[in-house]
Structure 1
Amino acid sequence: MTTFDIPFPTLPSPCVLALGTFDGVHIGHAAVISRAVDESKKRGVVSAVWCFATVPRAFFGGDVAPICTPDEKAHRICALGIDVLIMPPVTADLLSMTPRDFVDSLVASLSPFHVVCGFNYTFGAHASGNTDTLRALLDERGISLTVVEPVTRGGIPVSSTLIRQLIESGDTKSAGELLGHDA
């Protein structure tokens, strides 16, 4: 796997791109990333993930405990078969980009042929873009989008917030299962 810590490296060929925060790389995140890998194999292009190295909310001083370190995150993403990982640090410049500017930058540097994200993906300044915004911006450029529905356990969507709650309450066994660790 090739890794970049700059936000918009130039890739030599088109890709299928997975977008998300992927904090902890739980089973819901794995579903998004695995879908990107599958789509890239079908299309004969490389697979790529774009995510921040840390949780963006923590940048603003929010009390958001990381589920894993950036190195652990990279390792977990690599284990899912991704070819390219773009994992820049959180910066004020990146967080202030409009959804359109963010998509323009991704398209110019990464040449995505197809994009995959989770059902609750947000992006752009103040999380002003969502999956509908992303679909519209990609449609303008002739790029297709797959939105992966939530992975649930007991009818509850798996999320980083749920995993943090389980860890805080001492239920590390359930948290580990949602992170995809063997029981």
Structure 2
Amino acid sequence: MESKKTSCKDLFSAFFRIGLFTFGGGYAMLPMLERECVEKQGWTDREELLDYFAIGQCTPGVIAVNTATFVGTKERGVIGAAAATAGVVCPSLIIILIIAMLLENFAHIPAVQHAFGGIRVAVAALIANAVIKLIGKNVKSPLAIVLCIAAFAAITFLSLSPVLVVLVAAIAGISAKAVAK
């Protein structure tokens, strides 16, 4: 049985919805990416999506854009990458343009300032939820626990670059696998 080829329209519309209905950036977007790309569309599995997400974080640019580009490339090559990337970027572009036009007139209103405060709290909760899910699904071995704690400490307390921390963790994982053989 031949599988149906994903259309660029499907990639664009799925990533448009992801970009439209998630707030707070890449980490807050992870649950919706998982729901859309893994559960609903079947474009990737959870492990592969987390790999895309990790690579997207280590490469220059926005995590959501990088992840959309990876998924689009997998499904339809360069044209799919363009469709998925355009889909995830368009809502932000439209919303920012509208806000830029309106904010100047309303930023001083206390209700608007309080709304932004509430949005920040909700985004923090979304990010905490994504982190808890990532830890629960991926941090299972003693080495993973040590690396997780060390990475957290290195970034939080030592202010080390996340890219450096990810590279060191990757080298530690590769080294541990080589020693285990």
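One of 1, 2 was used to calculate distance in nm of label points 7 Å out along Cα→Cβ at positions 79 and 143, giving 4.3; which?
Computing distance in nm of label points 7 Å out along Cα→Cβ at positions 79 and 143 on every structure in 1, 2 gives 4.3 only for 2.
Taking distance in nm of label points 7 Å out along Cα→Cβ at positions 111 and 135 for each of 1, 2, which is largest?
The maximum falls on structure 2.
In terms of distance in nm of label points 7 Å out along Cα→Cβ at positions 55 and 95, which of structures 1, 2 is highest?
2
From 1, 2, which structure was relative contact order in percent (Cα under 8 Å, 6 or more apart) = 23 calculated on?
It traces back to 2.
One of 1, 2 was used to compute FRET efficiency 1/(1 + (r/R0)^6) of positions 71 and 127 (r between Cβ atoms, R0 = 25 Å, to 0.05), and the answer was 0.45. Which one was it?
Only one of 1, 2 returns 0.45 for FRET efficiency 1/(1 + (r/R0)^6) of positions 71 and 127 (r between Cβ atoms, R0 = 25 Å, to 0.05), namely 1.
Once percent of Cα pairs over 30 Å apart is calculated for every structure in 1, 2, which label goes with the largest value?
2
Assuming -27000 is helix-only ellipticity at 222 nm (-39500 (n - 2.57) for each DSSP H run of 4 or more, over all residues; to 500) as calculated from a single structure, say which of 1, 2 it is.
2
FYI, it's all coordinate maths here, none of it is from the lab. Quantities reported herein were computed from a predicted structural model and do not represent experimental measurements. Cβ atoms are built from the backbone, for glycine too; each structure is taken alone.
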